[in-house]
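What follows is a set of structures for review.
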Structure I
């Protein structure tokens, strides 16, 4: 079988690309990366939140093509069940799917106000009330999961789909100097310490400045 191919976008700006890439890494899947150009309309649509159907990332594996980050996560769980991308306990598994779905379909104010930009840093950034409500809800999710499952990750001692889904939020909170609780701070430190996250951030920092629209504070 040919090696799987994961199509991604910018590592500096691509929140959905990061989610899919982390899922593949967490699963242990052997894959190669294909990065679409910054000039590609599909990439710009994703980066600027103009796409109604996110086709990046997409995974090609054994003649099967899967897109949409949640679908990629579920597919990886099926082909790599021992990786533990979803918790073994049924109740925890349902909880994990619920908060992944909430990240997938919600938090639009956060996305618009605090776009992912790993290389940037905006101290004293003004956060408007709607985005703050999203920030508060995300911290509530993290606090609940860490208290329920004991940490250091959202569902215990091992990373799972939920950690991949919320990892771009961690980078956003750091970029915009968002004040968070001690519990959230500790969780963010664990996520950023992951070898996969360190590799992604290092690659993001080498990217040329190609998407000028995203350097604006909006």
Structure II
């Protein structure tokens, strides 16, 4: 499968959110990425259900919802009802992880697990076949615009091996510090989905930036480099 691009609305212009949503709708991006933060699990607060419900009215692509909150199991049904296509919860935040994963699925969404930079991949051995996606945090969660953690490449390779050896069909998503300089290496390492926030929304030409992210590692991208 070709890799997917999920622009993170956390980096969008909230004074002109409809404009940025329309741009992503028209782009080659595949998903909208929504970072939900509670100010407890991470030192920041983002948006809640009323905003997500409004966003969903204008988005023409699936909502990839990343819960950076404690006790996510309390809210998974509401996030799915608000329009989430995929809900990912942190390994570090969910005590009864198996139960939470199946609560997401029973609510009608795809289910993912998120690993913080310090959390090893092998901890997923007993649940990897139950999830649709594993998100590797390539920065410490809570803020956009952070420096990419280089150890992420090794972690992707370990996770890819675990997925293949177990027979799982889980996708690998990378969140944090993804840009035009590392996108090809991330894909080569085994990433399937790339979250890009500042790289897209701080660009002078976000549509072209999304195109370059989407075509990285392909012949089309090589043609773009030749043409300048």
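Since every read-out is calculated from the coordinates, none of them should be taken as a lab result. Remember, predicted model here, so these are calculated numbers, not experimental data. Cβ atoms are built from the backbone, for glycine too; each structure is taken alone.
Per-structure values
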item: Which entry (I, II) yields the derived value -10000 for helix-only ellipticity at 222 nm (-39500 (n - 2.57) for each DSSP H run of 4 or more, over all residues; to 500); result: II
item: Comparison of I, II - label where volume of the Cα convex hull per residue in Å³, for residues 18-57 alone is highest; result: II
item: Test item: Rg/Rh (Cα atoms, Kirkwood Rh), for residues 154-201 alone calculated as 0.93, pick one of I, II; result: I
item: Entry that produces 2.4 once distance in nm of label points 7 Å out along Cα→Cβ at positions 74 and 138 is calculated, selected from I, II; result: I
item: Label whose coordinates, when relative contact order in percent (Cα under 8 Å, 6 or more apart) is calculated, return 25 (choices I, II); result: I
item: Structure responsible for 0.30, with FRET efficiency 1/(1 + (r/R0)^6) of positions 82 and 122 (r between Cβ atoms, R0 = 35 Å, to 0.05) calculated and labels I, II on offer; result: I
